[in-house]
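Before anything else, here is the set of structures, which you'll find just below.
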Structure 1
Amino acid sequence: MKTNSLRAWFIAVRPYSFGAASSPVIAASALAWRDGMFRWQPAVLCLLFALLMQCVANLVNDYYDFLKGSDQPDRLGPDRAFAKGYITERAMKWGIGLFTVASCLVGAGLLWYGGWWLIGVGAVCVLFAYIYTAGPRPLAYNGLGDVAVILFFGIVPAGFTYYLQAGSWTFETTFMALACGLVIDTMLMVNNFRDRDEDARCGKRTVVVLFGKGFGKWAYFALGTGALLCCVPVALGDGAWWAVILPAAWWIGLFVPAWRRMVRIDHGDALNTSLAETARNLLLFGILLTIGLLIP
């Protein structure tokens, strides 16, 4: 691997996680379309902002997890670019800065559609991308990582994507956004389930470390099931019954089998298979929810 190469940066930004950033925006845009409020310009800007912020968060995590000792070259999960030495410290700092600036520039375009007060929303998004793993009391190290994911991969991106197109925040929007946040948190849960022993050794107090592997198994199941249940109020409010039927098929055919495999594997780097399945499944959930909202 050539240091600071394009391939190294490709590993660092973790494109397999882009489904987590894009799904809430796309689903919220589908809900706006169903309500006759779709506007492609803010939808595209929201998508770009979400993807760039995902890159910022991934790079910050890559850098600070290594500094805090939770990411070592022999980690169980996929390679981390900084821990492996693929990217130098100076280049990583520049990368974090440039992606942050790019996300802020894209976010500035959203002020046209929502007003100057959105600067505060954008600032909070940037702040949480950093304090998730950086700072004296990072969220991911103090049992608050899952709360941050549900908020900033569900409520905030989906809710504000809808708001910037429709000019309102509906009952259905809240449950659709929560569904996205819950299903996306399954990816963090399986990561923490796999890394529970390493995290305990380095003092990273995830909910799995705090409450045990049994909690991690059932929390994963509860998150995916909760995401499905949140689709029910969306369907009741908009009459979008396919927005429940298709996610229900996803739950039966994909989510439950993936959860059973995770429970059976239990530990070790074989859980990377569960991570890949989870990343695929959350993307498919977003796609199916979107299709369900688009069907008249």
Structure 2
Amino acid sequence: MTKAFETVLEKTFFFFALASAGVVILIFGFMLVLGLPLIKGGLFFGLLTQPWSPHHGVFGIYQMIAGTLAIALLSVIFAFPLSLGCAALISVLAPPIFAGFLRKVVQMMTGIPTVVFGFVGIFLLIPIVREVFNGGGMCILSAVIMLTLLISPTMILFFSESFDRVPKSYINAVDSLGGTRVQKLLYVILPCSRKGILTGLMLALGRAFGDTLIALMLAGNAVQMPGSLLDSARTLTAHIALVIAADYESLEFKSIFACGITLYLFTTVLILMLRASERKEKP
């Protein structure tokens, strides 16, 4: 009876795994089919390098690609040391009571809706940025700061779980040699958790690429090449949300499928990089 039950569970999990993969493939296929006229007509790569100028009949997305890369990469760069430090505090450095409390707070933050972060950014962060830097407030810096807070909890939990999986025998060996907590972290835990840290970093970058509301609410949505952190910018996801075209056959409408395909390509590159790093880790 137990073996039969395990077989049923195995088949059920396998079915849902196939269903999940199938949904992802179908979504990509949907975007690919609707964007096929762009590829056949040789317009797809043109959209990647042309500016967005509807009044001149040009619907390129390269400014949105630049805005996406700027906001996503900067948010991960800001979030990484913050997340790594908090994870080290939770798993190694802090007393157990405070570490448990901090872990609960971080877990609670992962459940806060993205729109709440956006409202906090609008009513609290943007006035501060406007006052300090004498700018408009709705800019790359505001979006990066709030996106950093959004992706950090996931990274913190992922890093701390990686730290907790370090073999206890390694930890006991450092303790027996009289090593401090900082030495334990630097010379044992971090090197042993390298794979988990890289995985968490890639997942956070993927989430930063795919976020819509933070960029939509805080980045200003100006279609331009960003020159500084105080410039407004538009991301690919925000562009998909903002484009309204009554003619579904128009190049303006089809440009959103170019945005979707580009986002999928970004995600694919991240997954391939993650798989490549995992193969290097194997003996």
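All of the numbers you see were taken from the coordinates with simple rules; none came from a lab. This structure is a prediction, so every number in the text was calculated from the model and none was measured. Cβ atoms are built from the backbone, for glycine too; each structure is taken alone.
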Kindly point out which one of 1, 2 the value -0.89 was derived from, the read-out being log10 I(q)/I(0) by the Debye sum over Cα atoms at q = 0.13 Å⁻¹. 1
Across 1, 2, mean count of other Cβ atoms within 10 Å over residues 141-148 reaches its greatest value in structure 2
When Kirkwood radius over Cα pairs in Å, for residues 125-172 alone is calculated for structures 1, 2, the one with the largest value is 2
Structure from which 0.60 was derived, FRET efficiency 1/(1 + (r/R0)^6) of positions 101 and 197 (r between Cβ atoms, R0 = 41 Å, to 0.05), options 1, 2: 1
Thinking only about FRET efficiency 1/(1 + (r/R0)^6) of positions 61 and 93 (r between Cβ atoms, R0 = 25 Å, to 0.05), which of 1, 2 has the largest value? 1
Hey, distance in nm of label points 7 Å out along Cα→Cβ at positions 29 and 269 derived from one of 1, 2 reads 3.8; which structure? 1
